[in-house]
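The next part holds the structures, each set out as structure tokens.
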Structure 1
Amino acid sequence: MKALNIYAGPKALAHIEAHGLKPEHIDVIPAAAGGPKGLILGPLDRFLFGEWLPQSTQPIDLVGASIGAWRMATACLDNPVHALEQLSHDYIHQEYKASAGQKRPSAKQVSDDFSQTLHHFYGGRIGEVLNHPRYRLHVVTSRGKHILHKEHPLLTPLGYAGAYVANAVQRKAMGAWLERVVFSSRGALPFETSDFATQQMVLNQGNFMPALQASCSIPFVLQAVHDIPDAPKGAYWDGGITDYHLHLNYKGLVFYPHFQQAVVPGWLDKALKWRHKATPFLDNTIVLAPNPEWVNTLPNGKLPDRSDFVSYASDVEGRVNVWQTAISASEQLAQEFSEWLENPNPTKVQRLSAAHMAE
């Protein structure tokens with residue numbers, strides 16, 4: 001069964017019809033939040049950063065939130081294929097054991113363990129990421145305002161309730177509760193920021209670890225990261241809160257390996273199906289995504305996701321095996337894309353349009 005679907009906005013499709021698709025055409029690569037679902041893109045990432053993109057020389061902006069930030073930071077390391085393999089291994093084998101008398105691990109425990117993982121993974125190698133000769137990394141985080149300015153057992157749930165209501169009325173209104181803060185290794189942001197309250201900070205040796213951890217800090221699952229160095233004070237959470245799938249008004253041709261067709265703006269938009277359709281922001285975007293029918297053939301008929309941590313809470317080995325099986329199957333995604341590149345036939349590209357398949 002065909003595993004890969006290729007979608008394109010109207011301008012991106014016109015580009016493919018006129019020029020095909022070559023690595024030197026790519027200006028921006030986004031990488032979505034979505035937890036374990038991002039694992040399915042591992043083989044594609046290794047092909048892109050290990051074989052295809054090295055055939056070109058132009059600078060490329062890598063924009064990531066949550067696991068997407070982890071993936072893109074890893075792509076900036078020397079020997080990205082090996083590093084991305086290690087990322088997949090480390091993510092698959094995560095295990096957070098609850099303390100005695102607890103049903104699940106505390107947010108502090110998960111945060112502490114994840115911090116150790118990041119320090120082990122990037123320790124002594126941050127310079128490779130920040131000084132990559134081609135890739136400019138942009139790590140997206142969500143900074144709390146007002147009662148979300150500092151994590152609090154009572155005020156934080158109230159603050160997120162307020163953000164949810166504001167977002168349901170108008171996405172931009174959520175900016176009164178949370179703002180997008182992007183930590184960039186260098187260069188201007190590769191997208192416009194009139195859509196939502198935004199600040200850009202310099203990503204450096206001193207704030208790399210806390211910024212990356214903040215971008216992955218799911219509210220109530222991990223603790224917020226407070227007062228990141230060289231950035232405004234406050235509580236920082238998962239970049240997916242403000243920008244779940246990085247549905248942004250990009251500059252240049254955007255190449256987007258994604259785990260589904262729909263590019264959902266924010267995490268609080270998951271239930272707001274009318275916000276899952278394509279907009280003019282995606283006109284110049286090419287999306288690679290798994291065929292939903294192929295996804296049905298994976299273990300449990302779905303992509304790996306965070307619910308598996310609960311479903312397999314007493315069977316870590318079972319979860320690891322299920323995830324490894326899905327990732328092995330996803331080698332087909334990379335193989336099919338490589339074959340399409342040999343003859344980038346635009347008739348095999350679907351128009352990026354409304355989609356109602358987001359989770």
Structure 2
Amino acid sequence: MDVDRAANPLEEAGRPFAVSLVVPVRNEASSIGALLESIQGQTLPPDEIVFVDGGSKDDTVRQLRRAAREDERIRLIEAGDATPGRGRNVGITAAKNEWIALTDAGTRPERTWLERLVDEVRRDTSLQVVFGHYEPVIVSFFERCAALAYVSPAQRRPGGMMRGPSIASALLRRSVWRAAGGFPDLRAAEDLIFMEAINHHGFTIGWAPGAVIWWQLQPSLGRTIRKFVSYSRHNVRAGRQRYWHYGLARLYLACVPFIALGLMHSLFWLAVPALGALARVAKNIWDRRESRSLLWALNPFQFAGVGVVMTCIDFATFWGWVEALHRPRSAGSSPPAGERDLMAGGKG
């Protein structure tokens with residue numbers, strides 16, 4: 001789909017490439033300092049940094065207000081009880097520039113992150129969206145097992161291996177955001193739905209494997225379970241069960257006949273679902289081994305740890321599914337009417 005190319009700064013001689021960075025936040029007091037430090041240390045600094053707070057109850061807002069007093073590029077918008085989707089829409093609407101960089105709280109962009117994203121557009125001015133790479137922060141044994149359990153494996157893209165696409169590492173034109181209809185007003189899956197809209201409209205996408213952000217995983221099993229219950233609940237409310245829940249349900253339903261045979265006839269039958277579970281864990285580890293050895297992949301402690309995390313995520317998925325069916329929906333799937341009007345006639 002065509003967008004207004006006249007707004008492309010690279011097509012106007014002598015005009016600098018101005019970028020607004022938009023970040024939705026909520027209760028990020030423990031991580032916001034590291035994010036601010038990494039943003040302010042970029043080799044290509046953003047011209048504007050727009051934080052949109054979605055109703056923090058901790059020290060996040062105070063820290064951002066202080067940062068805004070010290071750095072005139074920083075703007076803080078307090079958007080009430082805003083979802084990440086609505087927060088991004090509010091931030092992009094308020095941004096001053098046509099090019100919008102996006103990342104999330106709880107991440108730490110490398111110093112060259114924004115420069116590498118912009119470099120892709122400088123090399124090919126037909127690009128309308130550029131996705132960067134992300135890596136999980138792995139310090140503990142649990143974080144290593146968690147990364148092997150649910151972090152997407154790297155894929156080959158133009159320029160090298162990378163994870164993505166991810167809205168947490170992205171650069172796009174405001175006109176792309178507007179044409180795609182903005183982000184749905186959701187607490188989860190809003191990024192996936194938006195990226196599907198980008199693909200549907202046929203925007204020109206570039207890839208920047210060197211534009212790396214570091215993503216902080218949940219540090220414990222309990223917090224991982226709570227996070228996936230929330231992901232699951234909001235994905236169901238967004239009507240996306242077919243992409244995640246139905247496949248998992250089919251997997252477990254396929255085990256029921258063998259469990260029944262094992263209980264009624266011979267315990268031998270229980271070996272079938274057990275071997276299936278082991279094969280599933282092995283595939284996850286193998287797909288994410290990268291250049292590591294076979295011996296590393298067969299580490300029994302790691303194998304057991306990944307299995308535990310995967311099983312708990314499955315439990316959290318079903319738990320969130322049940323919650324979604326029994327609790328009223330708390331957020332709509334589209335922006336409020338006033339926000340839609342801003343997207344239709346806003347800047348850019």
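Bear in mind these aren't lab numbers, they're just calculated from the coordinates by the rules spelled out. Small disclaimer: the values here were computed from a predicted structure and weren't measured. Cβ atoms are built from the backbone, for glycine too; each structure is taken alone.
Points worth noting:
- Structures 1, 2, by mean count of other Cβ atoms within 10 Å over residues 189-196: label with the highest value: 2
- If log10 I(q)/I(0) by the Debye sum over Cα atoms at q = 0.09, 0.18, 0.19 Å⁻¹, for residues 45-244 alone is computed and equals -0.35, -1.25, -1.34, the structure in 1, 2: 1
- Structure responsible for 5, 22, 32, 24, 11, 4, 1, 0, with P(r) over Cα pairs in 10 Å bins from 0, in percent calculated and labels 1, 2 on offer: 2
- Which entry (1, 2) yields the derived value 67, 35, 28 for Cα extents along the principal axes in Å, for residues 125-268 alone: 2
- Top of 1, 2 by distance in nm of label points 7 Å out along Cα→Cβ at positions 205 and 261, largest first: 1
- A value of -14500 for helix-only ellipticity at 222 nm (-39500 (n - 2.57) for each DSSP H run of 4 or more, over all residues; to 500), calculated from one of 1, 2, originates in structure 2.
- Origin of the derived value 80 (volume of the Cα convex hull per residue in Å³, for residues 21-84 alone; candidates 1, 2): 1
- With relative contact order in percent (Cα under 8 Å, 6 or more apart) derived as 28, matching label from 1, 2: 1
- Kirkwood radius over Cα pairs in Å, for residues 117-196 alone - structure with the largest value, from 1, 2: 1
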